[in-house]
Structure formats: structure tokens, C-alpha cells
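Take a look at these structures.
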Structure I
Amino acid sequence: MRQKTKTADISEMQEKPESELRAIWESLKINKIAVAGMIIIILLILISLVTFIADLAGIQILPYDPNQTDMGASFMAPCAEHWFGTDELGRDIFSRIIDGTKISLFVGFAVVIFSLFFGLILGSIAGYKGGIVDTVIMRLMDLMLSIPGILFAITLMAALGKGLDKAIIAIGIVAIPEYARIVRGSILSAKESDYTQAAKVVGNNDFRIIVKHILPNIISPIIVRATLGISGAILDTAALGFLGLGVQPPIAEWGDMLGRAKGYIFSAPYTLIFPGLAITVVVLAFNLFGDGLSDALDPKSRKR
């Protein structure tokens, strides 16, 4: 009888995560706007992967080489030959936008991984240890948050120098406090829970308690913030590129394309419109998906 009870308990434990994931997916499916955002994100990821692999293999899959200049074809309006027109150097804007997708997504995901890693460490230490450690860490985070994000990023870029890697570090440092505050707040409530106290009683050390027992139970707000953080990182990257501090020529990047086209807003407005639309669509897709994911991960907000 005891063996049957134990087997039933194990089966229930195995089915619970699956039923939870199914409930999250069912709630997300109902939110059509969030699903639309997810589909756009998947398409962009596929485009990025295909163009990246093609570059590694030396295969030209885009209509034109995105970095190939042709002064004789400069400022061509959108037509059958050049769907989005050409820029001041005769480069095909459509090809450059498609090629720039992998740069924007790479920076977005890299920034979130960088900032989330350090935010988890700092937030976990501050929330779990408390006392003077918590005070010192969180006052430092507050100090960083008191500086406007883009201004802080520009200052860091001035110190680090131009380049894609420097932009990732600069934007990542700016985003660390947001993750640290979310993790700390979640840990403050989770560390007094029954499962945390039980883990202490059986002799688990602090590191194991945080990693094995606390973080898995506070992962929902972190996932939502990371999803929204990608859109913010893409937007900040475009802002730095617009100012000439991000990705350097001739690499195609949407913000850099906007910055170089700002002088042609009246004579060739399409050189700004299409890169601007690309940024808008990507940022909107991540925001819509993030909002839908937030509702789906919260049992109280799930749509029936």
C-alpha cells in the first residue's frame, strides 16, 4: 500500500511541471497580440541564423552584398530592383536591414545574458545576506539607476571606446541594477518560506539554497524582465549607433543607418523610414510578447 502511495506521489510530481507548462501555453495562446509578437521574434531569429550561417559559408543569399558600394546607384528610390531603395553609397537598404537583424538580436541577447548574470549574483547576495552587505550593494545600484540609462551608456562608451563588444558591455552594465533589484526583492520574500527553512534544517549551504531552492521559484519575473530587456538593449544599441558610438562601418546596423541618413530626411526619406520601421517592429514584438508572457506566468492574471 505504501509502495503504491509513493509511486502515485512521484507520478504527481512529474505531471505537475507538465501541467503548469501547459497552463502557461494555453494562457499565452489566448493572447493573440503576444502570439503575433512571438511569431515575429521567431522569424527574426531564423533570419539571423540563416544570414549568419551563410556568412560563415561564404554564400550570398541576400539580393545584394550589404556592404558593397555603387556610387552610380546612390539614392535610388524604392523600385523592383531595390525594394527599399539605396543609400548615399549605393548600398541596397533592404539587404542591409536583413543583414543588420543578426547584429541587433545578438546584441540584445548578449546584453541580457551579461546583465542578468551579474544582476543575479548581486541581487542574490544582497537579498539573502541582508544587513550591511545588502545596504552597500543596493545603494550602489540606486546610484547607477539615478543616472539616465543612455547617458550612462554614452559615458561608458567614451571610456571603453567604440565597437560592438564595448557597446554590449556598456549597455549591460547599465541594465544590471534592474535585475539586481528584481532578484533581491524576490529573494527577500522567498528566503523566509517553508521550503527555504527546510533546506537550512537539512544542512544545505547558502549557495545551494539560493541556486537549488530559491532561484527556481522566482524565475518568472526574471524571465519576463529579460524578455523586455532585449527590446531595451536593441533600442539602446540603435541609439548608440545613431550617435556613431556603436557598431562601426561598414557593418550594417539599424541605428548607424539612421544616423547616416538623418541628413537626407527630405531628399531621401526612405533611407530613414525603413531602418526606423525595423527597430520599431522588433522592439514592439519583444514588448508585446513580454507583456503576454507576464500574464501567462502569473496564475492570478491567466486568461481563461
Structure II
Amino acid sequence: MTAILAITFPIYAILGLGYVFVWRGIFRSGDIKSLGSFVFNLALPGLIFTTIAQRDPVEVFQAAYVLPYLVGGLLNIAVAFFLFTLRGFDPMRRAVGVMGSTCPNNGFVGYPVMLLAFPDIAGVVLTLNLVVETLILIPICLMLMEAAASDTAQPLGPRLRKILFNVVKMPTMIALIAGLGVAVLHIPLPEPFFRFTDMLAAAAGAVSLIVIGGSLAGLPLRGNKSLALQATLGKLVIHPALVALVAAAAVFAGLLDISPELRAALILSAAMPMFTTYTIFAQARGHEGAASLASMAATVLAYFTLNSLLWILS
């Protein structure tokens, strides 16, 4: 248990520092936004580029990881959609709930966990997670929101195309495409360039946790408690359970050979709390209160669920 706490304690200690620094006024909310922009636009892209450009693409894009994570995520969207419908939530609240139940924070929380738990594969796991989440899971959730919106005269088709265009031009996706191009074409890059991207990547872990903690300090904690509770349960319990089930079924059927390390990384990745911009997307639809409650609850409770999963999987 001491070894498990050695993984989670530093992460939540840094996260707590971010919260205290904003709460005490040492950092302002604008400072946290700037740090978040640094991580999203520079540190994470640098990490992704370095991970892919210096490896064989076949080694990076592992079907044994991608397929269970993708199928489990899609199943989770379907289950969350069914459960929120069953509970009588209107289409927009349902869409907000589905996003909260499905989209984990692997960039800002998951990567620091993987860096301590599985340092040899942390960069690869982050890259694969972001590929599945950014290209498929998050766009589907945004499309559900767009489909539920009835306050716009613009047809649904152009709005969906705009979502896909915004995904493609994200810094992480540009870094992914660039790194893949370098790896596939075997483009020789000078060592100083990789030292540059390595320095950016090294800043991703700690700074991202400061951002998460500081962001929690300013969240409005009044909203639909029922929606927040359901989204939190879906994110921390149902999502990792479905990914674990898919992985176990694939191994049992002989379809995939998943190592214990990859299986643990799969389940832990699905068990992360909601991604940072969840409250921003929800705010645009008038449900930032429920999203804030869910984000706060999931981030706090994840300390206990992640420790439990690390103990079970180790």
C-alpha cells in the first residue's frame, strides 16, 4: 500500500497546492488559464511529438490498447445515454451527462499517474488515449450537444463539420500528425531539436496538476446534484468497468494479447476524472453548475478509486 500511495500522494499533493495557491490569492484564475494554455499548446504537443517521432509507428499504435479503450469508450457512451434517458433528463442535460461520464482527463491527470506508475510506457499511453478521446469520444459527445441544441438557425451538418475541423487543428493533433510523419518517413532531426521537445515534455506533469487544482478553486458548486452524481458514478466506476470487461473479453476470446501493464494502464486511463474543459463545454449550454459539481466530486473521489484500482491491478 505504501508503494501505491507513493504514486498517488505526490499527484494529489501538487493538485492541492494548485488549489491552495488560487484560494489564497498567490495565483489568480488568469494565471491558471495561462499555465493551462502552456500545457495544452506546448508541453503536451512536445511530449506527443517526442514520443511518436522517435519510435516505430507500429510500436506506438498498439491494437491491444487502442481497441479495448475505443470499444469500452463507445459502450460507455451508449450506457450513459441509456441511463440518463431512463432517469428522464432532457436531451441537453443528457448530452452534458454523457460527456462527463465518458471523457477522462488523461492529459492533465492521467499522464502524471502513468509517469509514476508505468514510466516506460507513459508517453505511449498518453498518445493513444488522446488519439481515441480527441478523434472519436469527445467529438461524439460534442455532436450529442449540437444535436440537442435547438437555439440555432444553422443546420446541424455545418456545425458537426466545424467540430471535426476544430479537432484537426488542435495542437496535440498537429503534434501527432507531425510526429507520425517524421517516424514514417524516417526524417532525421538533429539531437538539439529533440532536447528542445523533451524539455517541453518534462514540464507537462507537474504544471498540469497545478492547473487542475487551481481550476477547482474557482468552480461554482451549485447545480443539478442528480446529474452531477450520475456523471461522477459513470466516470469513476462504469467507464473503467466497461473497459476492463472489453479487455477481458478480447483476451478470453483470443482476439488480443494484452500484457498486465497495458491492461492496468487501460483501466486506470478510463478511471480518470473529467477532462479540464468539461465545465467550459457545459457552460456554453447553461449547465456549468452540474459540470462543476461533477468535476470537483470526481477529482476528489478519484483519489480513493485510483488507489483502489492500483492496489487491485498491482
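Using relative contact order in percent (Cα under 8 Å, 6 or more apart) for the comparison, can you identify which of I, II gives the largest number?
II
2.1 is what came out when distance in nm of label points 7 Å out along Cα→Cβ at positions 65 and 241 was calculated for one structure; which of I, II is it?
Traced to structure I.
Among the shown structures I, II, from which was the value 14 of percent of Cα pairs over 36 Å apart calculated?
Details: I: 31; II: 14.
Label of the originating structure: II.
Can you tell which of I, II yields 0.40 when FRET efficiency 1/(1 + (r/R0)^6) of positions 81 and 225 (r between Cβ atoms, R0 = 41 Å, to 0.05) is derived from it? Write down the numbers at each step before the final one.
On the way: I: 0.40; II: 1.00.
Corresponding structure: I.
Upon calculation of distance in nm of label points 7 Å out along Cα→Cβ at positions 25 and 113 from the atomic coordinates, which of the structures I, II produces 3.5?
Only structure II yields this read-out.
For FRET efficiency 1/(1 + (r/R0)^6) of positions 73 and 105 (r between Cβ atoms, R0 = 35 Å, to 0.05), find whichever of I, II sits highest and give me its label.
II
Bear in mind these aren't lab numbers, they're just calculated from the coordinates by the rules spelled out. Quick caveat, the model's predicted, so the values are computed rather than measured. Cβ atoms are built from the backbone, for glycine too; each structure is taken alone.
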